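Pasting the structures in now, so scroll down.
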Structure I
Amino acid sequence: MFKNLTNECLVPATKLLAQYLSGESLAIVLEHSKYVADLALEIAKGQSEPEDDCLFIEQAALLHDIGVCQVSAPSLGLHGANPYIMHGVLGHDILEVEGYPLHALVCERHTGVGLTCDDIIRHGLPLPHRDMCPQSRAEQIICFADLFYSKKPGRLHECKTAAQVRKKLLPFGTDKVAVFDSWLELFQWSDITC
């Protein structure tokens, strides 16, 4: 099922997630993250990313949603005090404390195709006023892979098509769709392999 994942990354990531999540929410986040990590690794290997970069991509993809442990999302079994949109910055703070500063950046920068400071201000989002867009190639790969999978129970395994991703991004602006389309080209991705 998950052809690219390694125990070297999966075991420690699972242990760390289990420190912050439990029960249904842990199962959902872990399964979602495995799909994202598997796809991110497939993309990275197709781009001939170095082995060390692939290990980082796998680890960071497995941990990218750790911040949901502090948000309110009852359908996911989550009853935290914060709105869902904050899970990236909350995850950033958790991974900083845990000693994973580069993984923390992936958490903060993986929402949609990234959030600019202008997006945050214009939409009145309860987030720090700073750009939170993926910068490194690894961040872009993980953010891109995350767009294809949801955390909806019963639908975790469903991989969206590029057309479905575009449709979901369009309400946030044609500029967001353009970023996604540029990643499709950059990563030479087609729905056939998803």
Structure II
Amino acid sequence: MKVIEIFKSLQGEGKNQGKCCLFIRLSGCNLNCHWCDTEYARTGGKEMSLDAILEQVWRINPPYICITGGEPLMQAAELEPLLVSMHKRGALIDIETNGTYAFSRLQPYASICMDVKCPSSGEQSDLSLLDAIRLQDSVKFVLKDENDCRYAQQIMESHKIAGEIFFSPVAGNDYTTIAQFILVNNLPVRFQLQLHKIIGVK
């Protein structure tokens, strides 16, 4: 597997926000979002064997692991045996994905957080994948403006999403507009800022 970095930090977003977490950031992405905050993960990385990754993981022995990128599901075939090994040891595992690759085969081992791309990103997710979201999974909309909010609202109205839904403003943008949109439209979502950026950790 091509790995950008393995590091420990606080989970900055999603349903496990605030938890101590070991991040495994894989290399490569098939999208190029306008507001991407991990462009360095789109290329490069270091080739690591399954055993080498597991050695680092078990040395830290985290209770919670997040697989992220880039787009980690570009390496789904190599990722699956890693997930199986970590799942057998009882680790809580999340996978963050941009919603362009099917993830059902990995759901027995991990919770999925599908990041649905809004118009401001310049990219698009495969909305048919929302049907595979379970109660223990989640969906995140990263929003820049009211146009993005309306798009997210339309998707919520046209798809039955089983998991929790997050509205996360693009860092540095007008948070108030998005918060007001949620309140005015009485949306069943959780408004969430990126904790790691607020407190200044990776």
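Every read-out reported here was derived from the displayed coordinates using simple, explicitly stated rules and does not represent laboratory data. Since the model is a prediction, treat every value here as computed from it, not as a measurement. Cβ atoms are built from the backbone, for glycine too; each structure is taken alone.
Tell me which structure, out of I, II, gives -17500 once helix-only ellipticity at 222 nm (-39500 (n - 2.57) for each DSSP H run of 4 or more, over all residues; to 500) is calculated. Among I, II, the structure yielding -17500 for helix-only ellipticity at 222 nm (-39500 (n - 2.57) for each DSSP H run of 4 or more, over all residues; to 500) is I.
Supply the structure label, taken from I, II, corresponding to mean count of other Cβ atoms within 10 Å over residues 74-81 with the calculated value 13.9. Mind dumping the intermediate values first?
Working: I: 13.9; II: 16.5.
The correct label is I.
Using FRET efficiency 1/(1 + (r/R0)^6) of positions 18 and 178 (r between Cβ atoms, R0 = 35 Å, to 0.05) as the calculated read-out, with 0.35 as its value, let me know the right label among I, II. Label of the originating structure: I.
Of the structures labelled I, II, one was used to calculate FRET efficiency 1/(1 + (r/R0)^6) of positions 50 and 66 (r between Cβ atoms, R0 = 30 Å, to 0.05), giving 0.95. Name it. Derived from II, not from the others. Given that Cα extents along the principal axes in Å, derived from a single structure, equals 50, 34, 28, which label among I, II identifies that structure? Matching structure: II.
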